[in-house]
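Enquirer: Following this line, the structures themselves.
Values quoted throughout were computed directly from the atomic coordinates according to the rules given, and no laboratory measurement underlies them. Note that this is a predicted model, so its numbers are computed, not measured. Cβ atoms are built from the backbone, for glycine too; each structure is taken alone.
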Structure 1
Amino acid sequence: MKKQAVGLIAMALVVLLSGGARAEDGPGIKVRLGALTTASQAAFTVGVQTGIFKKYGFDVTVLPLATGVQANQALAADQVDWSGGGIESTVIGWATGLPFQAYAMYAKGGDSYGILVRTAANIHGPADLKGKTIAVPQGTAPAEGLSEVMREAGLPANAVRRVNATYGAMGQMLVQGAVDGIVGLEPFLSLTKETMGDQASLLMRLGKYVQGGGFFLITNGWAKAHPDKVQDAVAALWESEQWLRHHQAEAARMQAAFLKVDPRLMEVSFQWLRFDPLVDDFTRTSIRMTSDYLAQEDLIPAKVDAASHLGALDKITAELKRGNAAALLD
């Protein structure tokens, strides 16, 4: 009996020494996370501020980024280890051979994108965009959405004058009358509309045309250095998204503090977003359409095959679903 007890104690020690102890008890693996300053990437903020990433064994430092292009550049230059990237910027990264993989989605929601116009510009429908000056970030979901809206309205690609602008800057351009409309995302759309009152109106949202949200990206270098922690990183994001779904008001306050805006704007933004880590059929279709659009615009050298780039994501998703992480999807 005594020998059996000693054996059980020894086995317990082996479990503890091999990683069975709570990850949050240790210092954690240092991670540089590039997060875009948008409502859609709130799950990253939640993961850090609630201690979820720490629980899974990560010591995360957040580096704010303005655009998906900056996220690609930061990943390629080894300035960040993880990042969030929109579908468009991720497809560009795949097409140009950037050294990262997508492992989950941080959010979905094409209706978080929209077209906001100045009342004085007399734009009452898509056909009225002809001849107008529109601010839109090049190579993004809003840019693709605008192209689809114009195509559906029978307008040629050059029917509007596009002005390349960041999400944060375009609102002020509309306020000052430098452009007739902006194609942007929340919370910037709501913030600009609130500033302008009846001097601006929302022409339409773009969920019919584009997916919105984007992918959780990890560099190949980090994944190679920590092969046993990639699944934990993905599970941590899944749990962060679950926490956000169940605590939206608190998550809105967290993201508002990160963005330095009114929490109410985050609550409005969250209405148009789904914090769901899984890739669905609409996402896969959106990737194909985005690839077609970017190739047509000569923003990528050739179309990409989504299936060949989602292998790591699909594999980890299947593994997590088979394990206890499936409970994180409720």
Structure 2
Amino acid sequence: MSDSVPSALVDDKSAVKTPAVFSAEEEAGIRESLRRCPAKGVEAAIEFRKTGDPKHLPVVILGIFERFVEPDLRPRLATADSDDLRVIEDLGLDSLTMMEIVMLVEEITKTQIANDELRQLSTIGDIKNFVDCRTRGLPPPPVAIVYDSAVLLERMPIQPPFLFLDEARVSATKATASYRITGQEFFLQGHFKGNPVMPASLMLEALGQLGVWYLLAGLPVEEGKVVGAGTIFFASTDGVRCHRVCKPGDVLTLQLKPKRVKAPLAVFEGSIRVGQEKAVIAEEITLTFGLVDAPAPAPKPAPEAELQAEPAPQV
């Protein structure tokens, strides 16, 4: 296992395709297609088509999104965490608008995104990574896997009433989850009297639980080994800031990204939002974990033909 978790983006200049001759007519066509996009996005698109260098793609994609996003939300595309923006929940884009965006991205980048592939791309970063790989002729990044509450209950070592994950989604580069504060949680009875508020320490606990799930479900380890569910413990946090009070009825959206992973330590950065509002930021959450032998696979049932007794010979 490597010392760190690699990015889904491949920074390999040898993978850059040599473009065909770029004509003045093509440049005019790009400028016409992107006429309502910001100038930097248009120029990046022209440079990409001239050189074939995928380093221009992030600016192209952000420029196309800026064309369709409502004006009051456009500043969010310029923030450091714009890759984490969800195209539906955070940017308010409907399915028809997303199809317009995809068609324009396909036209400018000379790529194809099938509908079943599009359904797996929920954030700006997902789309950037996918188009980057597609233009380089590389396999797309692994699809994130969604785990419902039944799976979490079956495999998580932490159980109700202390489990603060309703569902989770794990990819190669991050994990996300949700938790709805119902108001029936036992700790709200005294926190606070007449004013129930989710304790900040338990929101950090929820992020730690998402880290546990990432290690159990998303961490690649050596063959014949798995992360032991009983070996994972909270070690430390650093750079924690709380931005919002969270109360019954709020749905917490958790996100965790691995920064450094090498047994027995896993270091993550995490955040919690309610809608578009930041609730908690944690620069580092550190868990300890251990590897154990993978359980032996269950024996395969014998084929039905082998289970049937051979007929007795005729006399």
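Enquirer: To which of 1, 2 does the computed value 17.9 (mean count of other Cβ atoms within 10 Å over residues 85-92) belong?
Expert: Computing mean count of other Cβ atoms within 10 Å over residues 85-92 on every structure in 1, 2 gives 17.9 only for 2.
Enquirer: Can you spot which of 1, 2 the value 25 was calculated from, given it is relative contact order in percent (Cα under 8 Å, 6 or more apart)?
Expert: Structure of origin is 1.
Enquirer: Starting from the value 60: which structure in 1, 2 was percent of Cα pairs over 17 Å apart, for residues 53-172 alone calculated from?
Expert: Values: 1: 64; 2: 60.
Only structure 2 yields this read-out.
Enquirer: Now a separate question. Work out which structure the value 16.2 belongs to, where Kirkwood radius over Cα pairs in Å, for residues 141-236 alone was derived from one of 1, 2.
Expert: Matching structure: 1.
Enquirer: Upon calculation of log10 I(q)/I(0) by the Debye sum over Cα atoms at q = 0.17, 0.28, 0.29 Å⁻¹, for residues 181-220 alone from the atomic coordinates, which of the structures 1, 2 produces -0.54, -0.89, -0.92?
Expert: Numbers: 1: -0.58, -1.04, -1.08; 2: -0.54, -0.89, -0.92.
Working through the options, I get structure 2.
Enquirer: Tell me which of 1, 2 gives 4.7 when you compute distance in nm of label points 7 Å out along Cα→Cβ at positions 101 and 133.
Expert: The correct label is 1.
Enquirer: Of structures 1, 2, which gives 23.4 when mean count of other Cβ atoms within 10 Å over residues 125-132 is computed from the coordinates?
Expert: 2
Enquirer: So P(r) over Cα pairs in 10 Å bins from 0, in percent, computed for just one structure, reads 6, 26, 32, 21, 9, 4, 2, 1, 0; which one of 1, 2 is that?
Expert: For P(r) over Cα pairs in 10 Å bins from 0, in percent, the value 6, 26, 32, 21, 9, 4, 2, 1, 0 is produced by structure 1.
Enquirer: Out of 1, 2, choose the structure whose coordinates give helix-only ellipticity at 222 nm (-39500 (n - 2.57) for each DSSP H run of 4 or more, over all residues; to 500) equal to -13000 when calculated.
Expert: Attributed to the structure labelled 1.
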